1. Can you say which of I, II returns -24000 when helix-only ellipticity at 222 nm (-39500 (n - 2.57) for each DSSP H run of 4 or more, over all residues; to 500) is computed?
2. Comparing I, II, where is FRET efficiency 1/(1 + (r/R0)^6) of positions 150 and 182 (r between Cβ atoms, R0 = 30 Å, to 0.05) highest?
3. Taking distance in nm of label points 7 Å out along Cα→Cβ at positions 62 and 86 as the criterion, which structure among I, II has the greatest value?
4. Comparing structures I, II by distance in nm of label points 7 Å out along Cα→Cβ at positions 38 and 190, which one has the largest value?
5. Computing FRET efficiency 1/(1 + (r/R0)^6) of positions 126 and 166 (r between Cβ atoms, R0 = 25 Å, to 0.05) for each of I, II, which one ends up highest?
6. For structures I, II, which has the highest computed value of percent of Cα pairs over 23 Å apart?
7. Computing mean count of other Cβ atoms within 10 Å over residues 14-21 for each of I, II, which one ends up highest?
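Just so you know, all these numbers are worked out from the coordinates, no wet-lab data involved. From a predicted model like this one, the values you see are computed outputs, not experimental measurements. Cβ atoms are built from the backbone, for glycine too; each structure is taken alone.
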Structure I
Amino acid sequence: MHTQRSITFFHSPQTRSTSTFILLEELGAPYELRVLNMKAGEQRQSAFLAVNPLGKVPAILDGDTVVTEQVAIFIHLADRFAQAGLAPSLGDPLRGAYLRWLVYYAACYEPALVDRFMKREPAPPMSSPYGDFDAMIDVIDTQLRRAPYLLGDTMSAADVLWGAALGWGMAFAGVPRLPALLDYAERIGARPAAKRVEERDNALVAAHEAALVA
């Protein structure tokens with residue numbers, strides 16, 4: 001059956017691909033893990049550049065189809081394994097909000113977070129994709145003060161993405177540790193799928209560091 005074909009997943013621990021790893025576990029999707037040691041530069045070798053010329057993870061192969069870009073991967077996988085119930089269907093009234101929050105992550109949160117992390121001044125509001133940092137964060141904080149998940153009482157793949165992103169952002173990139181954001185990130189991060197991936201990522205990091213000194 002189509003839904004039983006394994007996904008080839010290119011991953012490096014403690015990178016943006018960790019959230020895709022968690023999503024695959026949440027979906028119960030069959031996948032083959034291809035780990036790249038980015039500390040050793042494996043993402044710049046020809047074998048992976050043939051998959052993603054930018055040398056970035058995550059990336060997946062679904063049969064002969066290459067999917068890169070984190071949000072595209074999330075949309076593809078959650079629809080592909082729809083039986084897990086993490087993506088509203090095309091006719092569901094929640095579909096638009098679901099897509100909104102996924103794209104808001106890529107179009108607004110990521111650029112703002114990179115500017116904040118790199119201590120760069122944002123572009124003028126008329127040119128900035130996210131306006132200003134505080135306004136961008138307030139949008140997501142306001143939503144999470146209203147309900148436990150981005151779609152209300154229903155968890156979706158968007159929460160897998162945002163839970164990991166906000167957790168990292170509050171720990172390392174200057175995202176304000178607002179009560180609603182903290183509670184949300186901790187709740188998503190405490191899920192069994194996230195804990196499994198955290199354990200595996202920690203083991204991979206140790207193995208990669210050991211390989212560099214071997």
Structure II
Amino acid sequence: MPKDTFYNLDIEKRQKILDAAKKEFSANPLRKSRVSNIIADAKIPRGSFYQYFEDLDDLYYFVVNQFFDEIHEIGNDYSNQTNDLFEFARISFEYDYLGYTEDKRHLFMTNVFQSISSNEEFIIQFNKKRINYITGILSKMDLSNVRFSKEEDLVKMYQMIQDLKRNVIQKTIIDKLSKEQAIVEFQWYLDVLKNGLIKEELHE
């Protein structure tokens with residue numbers, strides 16, 4: 001965690017340091033990230049950096065936690081707008097699409113997962129936080145028509161929808177589709193997921 005001296009900075013200066021850190025961590029995994037790049041971008045002396053943080057790892061894990069906290073907060077905001085899981089997926093798709101195409105969130109996340117893979121303690125903490133977030137979202141949804149009831153299965157179901165989002169976004173970028181076309185494409189796959197691939201049998 002950052003030292004008290006970091007929290008004593010004004011909000012603008014704190015954010016400037018965090019923005020510089022996120023830029024560096026989006027460009028490189030932790031092992032290739034450099035304090036020199038961050039302090040140059042944030043325009044602070046090297047000595048000041050170590051007054052604010054113990055080391056680069058200290059800043060890194062703070063930024064990572066803050067990043068996922070922000071995503072979870074936004075996800076919770078979307079979940080307050082509907083109790084339908086598929087509607088929740090649809091209305092949150094645009095946020096994920098813009099994160100992938102405009103603020104390059106996927107680059108940061110790719111480096112994060114590469115960097116944290118060897119940190120077993122953080123992986124345990126991260127997975128616990130992720131499960132708590134997902135079960136919190138699902139607790140707001142009407143799942144009466146869902147054929148799963150075990151928490152483990154419901155979490156897998158949620159993650160499958162998130163994986164679908166990511167795959168559709170990647171596909172629509174490759175195909176050079178607009179955001180509006182990407183939303184339509186995602187809705188098609190979402191309808192298939194919701195209603196199934198097999199036609200209902202007709203009974204006379």
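1. Source structure: II.
2. On the way: I: 1.00; II: 0.40.
Looking at the calculated values, the largest one is I.
3. Details: I: 1.3; II: 4.5.
Result for distance in nm of label points 7 Å out along Cα→Cβ at positions 62 and 86 over I, II: largest is II.
4. On the way: I: 2.9; II: 3.7.
When distance in nm of label points 7 Å out along Cα→Cβ at positions 38 and 190 is computed for each of I, II, structure II gives the biggest number.
5. Working: I: 0.40; II: 0.90.
Going through I, II one by one, FRET efficiency 1/(1 + (r/R0)^6) of positions 126 and 166 (r between Cβ atoms, R0 = 25 Å, to 0.05) peaks for structure II.
6. Working: I: 49; II: 55.
Sorting by percent of Cα pairs over 23 Å apart in descending order puts II first.
7. Working: I: 21.5; II: 18.1.
Biggest value here belongs to I.
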